[in-house]
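See the structures that follow.
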Structure 1
Amino acid sequence: MAETEMVKKFKVLNEYGIHARPAALLVKAAGKYECDIFIEKDGNKVSCKSIMGLMTIEGYPGSIMTVSTSGADAAEAMAEIEELFVNKFYED
């Protein structure tokens with residue numbers, strides 16, 4: 001299967017931002033895929049497969065986060081990550 005690279009920007013829409021629960025959902029989703037998945041804000045880029053990294057990203061409500069995926073299953077991974085952001089990490 002061909003390598004795919006995707007980059008999308010998402011606004012943090014949930015009331016409390018990227019705290020422990022949303023970070024855990026991101027790690028769980030990212031763990032399903034072999035591709036590399038990174039999230040970046042203000043020059044701080046961390047792996048979506050790292051709970052500690054995600055806790056340091058300062059994803060406050062209203063923040064714009066850049067998500068990048070690279071690998072054979074990048075499109076599927078991006079779709080699942082996008083679903084989490086769009087649905088406010090199922091918090092509302």
Structure 2
Amino acid sequence: MTTADPIGLVEYIVRNLVRHPDEVKITPVYLDTSLILELRVNPSDLGAVIGKNGRIARAIRNALASIRDKKIIRDDGTELSFHRIQLEIIDE
């Protein structure tokens with residue numbers, strides 16, 4: 001099993017898509033076997049993150065699906081593995 005960084009992956013992709021990269025915020029919510037990534041961006045950047053007919057959001061979710069069974073090492077050194085990684089784009 002290899003290591004993966006789903007938060008870093010989403011942050012890298014989204015920061016390169018939006019006009020306000022400093023306003024990209026990702027909040028991880030850890031559940032038993034799932035990880036939910038709550039993504040918040042500047043309201044004017046929502047279209048860039050979602051894409052036409054949701055294509056960009058779907059592509060990001062597909063990238064997350066490809067690493068979901070990989071081992072994730074948190075900052076405190078604990079190892080996690082998730083069967084599901086979900087991206088939620090929060091519209092505020």
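Looking at structures 1, 2, which one was semi-axes √(5λ) of the Cα gyration tensor in Å calculated from, given that it came out as 24, 13, 11?
2
If we compute distance in nm of label points 7 Å out along Cα→Cβ at positions 33 and 57 for structures 1, 2, which one ends up with the highest value?
Looking at the calculated values, the largest one is 2.
34 is what came out when relative contact order in percent (Cα under 8 Å, 6 or more apart) was calculated for one structure; which of 1, 2 is it?
Structure of origin is 2.
Any read-out appearing in this document is the output of simple, stated calculations on the displayed coordinates, not a laboratory observation. None of these values were measured; they are calculated from a predicted model. Cβ atoms are built from the backbone, for glycine too; each structure is taken alone.
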